[in-house]
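Every read-out reported here was derived from the displayed coordinates using simple, explicitly stated rules and does not represent laboratory data. The shown structure was predicted, so the numbers you read here are calculated from the model rather than taken from an experiment. Cβ atoms are built from the backbone, for glycine too; each structure is taken alone.
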Structure P
Amino acid sequence: MMQTDFLILGAGVTGLAAAVELEKQAIVLEKESTPGGLVRSKCFNGNYWFDNVLHILHFKDKVIQERITTMLGEVLQPCPPVAWIECKEGVALYPFQLNIGGLNVAARNRCIADYARVYFHKHENEKATNYEAYLKATFGDAMCELFYFPYNEKLYKYPLHKIAADEILWNIHRPSFEEILQGSFQPNMLRTTYNSNAFYPRPPQNAPLRGMEMLSQALANNVHNLQLNTAVTHIDLPTKTVHTTQNGIKKKYVFTEQCLSTLPLPQLMKLCSDVPQSLLNEIDKLEYTKVFSIALCIKGERPKNPGHWRYYTDPELPFTRLIFMTEFDTHNAPEDGWGLLAEITWNSRTPEQDKTALITELIAALHKIDLLNEHTAIISTHVWTADPAYVIFTPETQKIVQHCFDFLEAYDIKSLGRYGNWEYSSMYQNIKAGFNWAQKVTSKVTA
């Protein structure tokens, strides 16, 4: 049995950041053989690199930016994202509301008129109680019809009028009417958004590791005690004992101060002893989607100016987003090839589609939009799942999550991170949360 002041469950960026701050006071337990959680990279066919899911690191805090930049060094390069939206009336640069001039003239004019109606009646926005109503009251009918409704319905696989809006609005910009007009007549220009101050690792060509896992490794290199291949099997709350298996061997860890869990909140609660059945029943009501990531290693000429990723509203196309890995780092594939990462969402309560059928459907769709043709050859395909991927906020979500937090707090357990908090958040936000939690608990201990 091992004893520590602070025990951290999960070596994603939140847990790693907290462990960096706690130094020798913490032990980190991670079930995988490498740290990072979703912030890991995959390499196929020798030199085709993919991020586990789309990741770009953007900062709002200069102190954290300097700290992470110091860890990664010159490898971390500016990468302001370029993303495009394909809808039935044209192609617009992201964010959609600032670039509606990319649409055909009739669609553009309708978007301007509808936006004017809602913009000059802002009080209607304050009455919106669900995501569908919020989007309509914020952007007007036309923009919702062309982008916001079809894309979000495709993303969440859940009725928008049943989604609570409050927790997913931090990255939505409501422009002034002047900005709308500027984007209508000077479209498809990069404009400042929430993720403009963005970065991506770009190591030398023959580096043994590429992609955003370099961030995870940089954090992990500053962690004092990281136990990999260690899966949590049970948490005995009264004794503060965490039961694990490490490479098939059972081990116990005891924390004397606090435990930080970055595991998905429903998973954490089901690992704990003494959780009331009523609370477990509530947890089963939490909604989310999975993401199937399908990586294609492709030989052939790279697409011209595709952007870092593209959103697709067409319900006949299975993917919500296509990610072009060589736009992030030109060495993410050999010179005569490129890597494409397709994201397909799935509601967690819906039976999964056969992965072979999913790949077949994807390839047919890529030919339909002419990304694949007689000049390209697929070398290999690879599928993995992010489960959970996107939290769906229902009117009950916040209450259920708070009940879990209150229960865990009584046993000195803090649940944190994107899925520990059961929220929609960025890497930067989660790194900051890990640092801040560690600073807070250590100040209490030393007080």
Structure Q
Amino acid sequence: MTRPDLNRRTFLTAAAAIGIGGRSVRAVGGESEGHQGGGDFQTLRCDAPIVRKVDVLVCGGGPSGCAAALYAARSGARTMLLENLPFLGGVWTAVGVSHLIDGRRHDGLNAEIHYRLPVHQVFHRNIYLIEDMKCLLDDMMAEADVQVQLHTRAVSVAREGRLVHGVFTASKSGIEFIEAAVVIDATGDGDIAAAAGCEFQQGRAFDGQTQPVTLFGTIGGYRGQPAKGRELVEILERGGWRPSYPPVTLFPQPGQPGVFQLMATQFYGIDGTDVRDLSRAEILGRYEIRKCVEAFRQHGGEDWKDIYLISTGPAIGVRETRRIAGRYHLTWEDMDRGAGFDDGIAEIRSGSNIHPVDDPYESAPEDLPASPGFRVRPYQIPLRSLIAADVDNLMMAGRCISGDVYALGSYRLTGNVVRTGEAAGLAAAMAVEDGIVPADLPGPAVVQRLDRMRTG
């Protein structure tokens, strides 16, 4: 689906009725620009009780959000972490990517997880048990005294001028408001920044298309060894099935004989910020995984004859959506020259891992603009790329930080997004400690303290 209009939108906004210090905040809902339901819409008006007042509010409990919450709390800030799912971890747990991508070379939280979590080497990847990761993250949040609230989605913000005063949430408890001195958007999709009216980009500059999404499956009863690529595709083809993700891969679950994560799907033209697109991809993903399991069982031979599908997901993996405009915009030119900054919060050595945007089984579109020719040299992410250009006390962590599509392809790997979360969490806590907004922090001072935390 082509979405060339995704450089800026007007989203649901919220205004304080009597001031943030009161007992409740008035939420006023409106229609987003380009509303797909047509011209008719309803307006929601309600008083949202202020249920928490914290120093740092982190929205999104994936790798970057967990890192942000831990580093903020460990730096002395009263910290709260919101997550829509019933557990933390995001891509580490909900999506099924059961390996730490580009994490071993780093210190800080990456090294801490490697030390505390049983990790096994398969295909030169660091494979872990998903349930172990869930429990470890629970333990780490409790140790740091992070207030974790699951089953909660942040849906809007209260913004006044260049500040946000907090976030409106929706859950089984209704519409509520959480007041915060600093908000960190670790949703992956930049949901909070978009709701605050921040400028953003999404997808390729000329048509808005983004990288494909993937749903994983968990299978049991397999007697063979970890496998990937052509040998698996050949089995599926014997069963008359063509996988949407040709480099089909089986990742083992350590300590669970016969249990593997199956990566065999990829769906194109999906807007990860559109619930209708996501619903379609989830349903199609479950269908395709079921067909793969049937083909493996019927045509795979002795090792496959007893396999069965344990589960899918539980959530589809989204690689790319909004990239929020920050105080610095990372580009492929920065990677090509190996850019360094006095506020560089992480050195990145990963190449630009961009999955093909166009379906490989269909004819490639004609006359596509050529991608720039560059090589990725070790480069740094500046703290400024983590601070929203439009809101002084709003930070980003993870793949929604400020950069172009080529830089995103490099820093979106989980080991790297953890580094952005660490920096955002520490910077937020330092801003609260000094009584200023993150935009006014001296970058080199943040870097010095961050280095001490990571190696201490």
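Calculating relative contact order in percent (Cα under 8 Å, 6 or more apart) for structures P, Q picks out P as the one with the greatest value. Source structure of the calculated read-out (volume of the Cα convex hull per residue in Å³, 141) within P, Q: Q.
Ranked by mean count of other Cβ atoms within 10 Å over residues 57-64, which of P, Q sits at the highest value?
On the way: P: 15.8; Q: 32.1.
Ranking P, Q on mean count of other Cβ atoms within 10 Å over residues 57-64, first place is Q.
Computing FRET efficiency 1/(1 + (r/R0)^6) of positions 65 and 345 (r between Cβ atoms, R0 = 35 Å, to 0.05) across structures P, Q gives 1.00 for structure Q. When FRET efficiency 1/(1 + (r/R0)^6) of positions 81 and 113 (r between Cβ atoms, R0 = 35 Å, to 0.05) is calculated for each of P, Q, the greatest value falls to Q. Taking distance in nm of label points 7 Å out along Cα→Cβ at positions 73 and 433 as the criterion, the top-ranked structure out of P, Q is P, with the highest value. Of the structures labelled P, Q, one was used to calculate distance in nm of label points 7 Å out along Cα→Cβ at positions 265 and 353, giving 3.0. Name it. Of the structures listed, the value fits P. For the set P, Q, ranking by FRET efficiency 1/(1 + (r/R0)^6) of positions 281 and 361 (r between Cβ atoms, R0 = 41 Å, to 0.05) places Q highest.
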